[in-house]
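Q: Several structures are given next for inspection.
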Structure 1
Amino acid sequence: MTPYAFPLILSAFLVFCRVGGCLMLMPGFASSRVPVRVRLLIVLAISLTMSPLLVPKLYLLVSAEEPARLVQLVFSETAKGMLIGLVGRLFLAAIELAGNSMAAMAGFSALPGVPIEGNEPIPALASLMVVSATLFILVLDLHWMVLFMIADSYNALPVGDVFEARPSLVVLADKLFETTLLAGRLAAPFIIYSILINLAMGLTNKLTPQIPVFFVSLPFILAGGLFLWWFTVHDALRTFGAAMARWLGGY
C-alpha cells in the first residue's frame, strides 16, 4: 500500500462512520424490517457516493494526525452521526406516542398490533400511524434531505472537533421538548373527543343507572374514534412531515 492510499482509505472510512452512525438510527433506514446486510450495503453505497465530495477536505487532516488521534476521530465521527440519527428517531417516537394516545383515547388500546420499528407490541392504530409516517417520509423525499443534511453537518460539526456531550444533550433536550409538543398537537382531537365522550357517558350513567352504559356505548365510541381518525389523519401526517422537513432543512 502506498503512503497516499492509507490516508485516502481512512478518510473514506471516517465518512462511513458518520453516515453509518446516522442511518443506524434514522427513521426509514434503521427499521428492523430491513435486513442488516441490506442496511450495511446502503450505508456503504451512500458513503462511497459522498466520499468524492468529502475526502478532499479530510485527506490533509487525516495525514497529519497521530494513530491515537485517528482512533479518537473514528469514535467522534460515529457519535456525531448517531446524534443526527437520534434526533430523527425522536420524530418517529413522537408519531408513535401520538398513535398510542389516539388508540387509548378512542378505545383501541386493547387491540394488539404488530411492532414496526421496535420489538414491543403496540396498538394497531399506533402501528398504522408509524407505517404511514415512515411511508410519508419516503413519499416526500425526506430521505434524500437526510443525505444533504449529513453533507451539511460537516460545516456545523467539523471532523477535527471532538464530540462534546453537553451541547449534544442540550440539542437532544430541545428536540425532545419539540417532538413531545408535536405529539400533543397530533393527538389533541382525540384528547378532546375522549373528554367529551367520557363526560357524556358519566352523565348518562347517572341519569339511567339501570342501563349498562359502558357496554352499550362502546361500539359507538369505537366508530366515532374511527371517523375522527379518518378526518384527521391527513392533517396529522402533513403536520408531522412539515415538522421533520423543517428540521432537515434548517439543521
Structure 2
Amino acid sequence: MSVPVLSTSGLDKSFGSLVVAKNIEIALPRGVRYALIGPNGAGKTTLINLMTGMLRPDAGRIMLGGEDITALGPEERVRRGLVRTFQINSLFPHLNPLEAVTLAICERERIARTWWRPTSDYRAAVDEAYSVLESLMLGPVCTRETRELAYGQQRLLEIALALATRPKVLLLDEPAAGVPREESAELFTAITSLSQDITVLFIEHDMELVFRLASRIIVMVGGRILLEGTPDEISADPRVREVYLGGATHG
C-alpha cells in the first residue's frame, strides 16, 4: 500500500478541560478530494490548525508523506508542500492578481527580496503566475486590482496564491464563506479541477456542494472522527443524519 500523502495518528488537543481533538486518525491518499464536515464546535478548524502547525498537539503525530512534521513550524510545512487558505480574506488589495501570484512565486524561489524591480525582470515567474491564474479562470481579470474583483474571484485568488507554493496538500477552510451562491459553484468547479497531483481537504457547510464535489467525506463531532466514507456511505449512515444532517438524505 502506498504511503498516505498526509496522515495523523493519536492526535490530541485540549484547552484546559475542553477537549477539541481526541485520538484523531486520518490518512489522505494522493490526489483525493476530501470534505471535512461536522456541526459548529466539532473541531474542524482546530484539526486544520494542528495539521498546519498553527497549534501544537498535546499528543500524537502528523506525517507528510513519510516525514514526521509534528515539530515543524508553519513555514517549514509550507516549504514541504502542506498549504492552507484562510476563511478570512487577507489579500493585497492594491496589487493585481498577476503581481500577487508572481510575488508568491518569487518568495517560493527566494528571490522576493528584490520584488520592487519590474516584473518583466522575472519572466519565468510571471509566466508561471499567469498559467496558475488561467487554470482558475482568472486570466481575464489578472491585471485588475484585487479589491475590484468579485468576492468569488478573490477566493479563487487565495487558492492561486496557495498553488504558487506548489503544494502536495491543499487545506481549504470554508472556501465558499461569504461567496454569493451563483459564484460558489464556479469556485468549487475550479477546486475539483485542480491537478490530481494535489490532495485537497476542504471544510464546507453547504452540504449540496459537499456531496456533489467530494470523493470522500470525514465527519467530526465533539473533537473526534465519527466516520469517514464516500458520499453515499455518509448520507446513508443514521448517525450522520441524527447528529448533523437532521434526518435529511443527500444523493
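Q: Kindly point out which one of 1, 2 the value -28500 was derived from, the read-out being helix-only ellipticity at 222 nm (-39500 (n - 2.57) for each DSSP H run of 4 or more, over all residues; to 500). Can you show the working numbers first?
A: Working: 1: -28500; 2: -9000.
The structure behind it is 1.
Q: If we compute mean count of other Cβ atoms within 10 Å over residues 25-32 for structures 1, 2, which one ends up with the highest value?
A: Numbers: 1: 19.4; 2: 15.9.
Greatest value across 1, 2: structure 1.
Q: If you rank structures 1, 2 by Rg/Rh (Cα atoms, Kirkwood Rh), for residues 161-224 alone, which sits at the top with the largest value? Spell out each step's value before the answer.
A: Values: 1: 1.40; 2: 0.96.
Across 1, 2, Rg/Rh (Cα atoms, Kirkwood Rh), for residues 161-224 alone peaks for 1.
Q: Now for a different question. With FRET efficiency 1/(1 + (r/R0)^6) of positions 49 and 169 (r between Cβ atoms, R0 = 25 Å, to 0.05) coming out at 0.95, pick the structure among 1, 2 it was computed from.
A: Numbers: 1: 0.20; 2: 0.95.
This value belongs to structure 2.
Q: Right, something else. Work out distance in nm of label points 7 Å out along Cα→Cβ at positions 57 and 233 for each of structures 1, 2, then name the structure with the largest result.
A: For this comparison of distance in nm of label points 7 Å out along Cα→Cβ at positions 57 and 233, the top structure is 1.
Q: Tell me which of 1, 2 gives 0.85 when you compute FRET efficiency 1/(1 + (r/R0)^6) of positions 9 and 33 (r between Cβ atoms, R0 = 30 Å, to 0.05).
A: Among 1, 2, the structure yielding 0.85 for FRET efficiency 1/(1 + (r/R0)^6) of positions 9 and 33 (r between Cβ atoms, R0 = 30 Å, to 0.05) is 2.
Q: Something else about it: To test your reading of the models, identify which of 1, 2 gives 27 for relative contact order in percent (Cα under 8 Å, 6 or more apart) when calculated.
A: Working: 1: 23; 2: 27.
This value belongs to structure 2.
Q: State the single structure among 1, 2 that was used to calculate mean projected area of the Cα convex hull in nm², giving 15.8. Show your work: numbers first, answer last.
A: On the way: 1: 15.8; 2: 14.2.
This value belongs to structure 1.
Where a number appears in this text, it was derived from the coordinates with a stated rule and is not lab data. Bear in mind the structure is a predicted one, so any value in this text is a computation, not a measurement. Cβ atoms are built from the backbone, for glycine too; each structure is taken alone.
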